[in-house]
Structure I
Amino acid sequence: MGVILTGTLRCADADEAAHVRAALPEHIRLTRAEAGCVSFDVTPTGDPLIWDVAEEFTTPEAFNAHATRAAASDWAIQTKGITRDYKITGLP
């Protein structure tokens with residue numbers, strides 16, 4: 001088993017949700033193309049301000065490379081300050 005992240009992305013208001021919707025397709029595309037990405041899904045819930053997040057990477061190194069890339073991306077800029085409630089398993 002690799003590294004698995006599950007949880008939610010919770011927007012405070014419609015403006016934050018609009019930023020997520022605008023930036024999400026490219027973030028998903030880039031992440032799924034990363035070496036070591038097994039799966040990456042960010043799906044809307046019944047609440048328009050909340051998304052379910054499920055990620056799996058083959059190794060801690062692949063997960064950390066993803067985190068580094070994502071932290072320097074447009075996604076990070078557009079979603080800065082949005083609440084993330086994640087559980088990560090598989091990291092040393």
Structure II
Amino acid sequence: MAKNALLEIKRSLEPHVGQKIMLRANGGRRKTIERSGVLEETYPSVFIVKLDQEQNAFKRVSYSYADILTESVEVTVCNDEGQVRITIEQ
């Protein structure tokens with residue numbers, strides 16, 4: 001069942017490659033890290049985000065689909081109509 005959920009997360013992210021997204025990640029010890037960038041590519045186990053240069057010290061970050069499944073990372077896609085949060089149906 002978890003493998004199907006990870007595949008669904010990957011499939012829900014794939015159409016948004018090249019679009020601006022916002023990430024909210026659990027930084028540990030009650031810290032929340034918010035970043036914005038462009039969804040650069042999806043791979044079988046991870047996805048790559050190219051971060052906005054002026055806000056971040058490094059260029060790219062990668063997260064696994066399991067991070068979304070365990071709610072360690074929230075992904076919000078920014079488009080013309082507003083913002084769409086990637087959610088997982090369990």
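Only the coordinates and a few stated rules stand behind these numbers; no lab work does. Values in this document were obtained by computation on a predicted structure and should not be read as measured data.
Source structure of the calculated read-out (helix-only ellipticity at 222 nm (-39500 (n - 2.57) for each DSSP H run of 4 or more, over all residues; to 500), -5000) within I, II: II.
Looking across I, II, the calculation of Rg and Dmax of the Cα atoms in Å that yields 12.7, 37 traces back to I. When relative contact order in percent (Cα under 8 Å, 6 or more apart) is computed for each of I, II, which one produces 47? That value comes from structure I.
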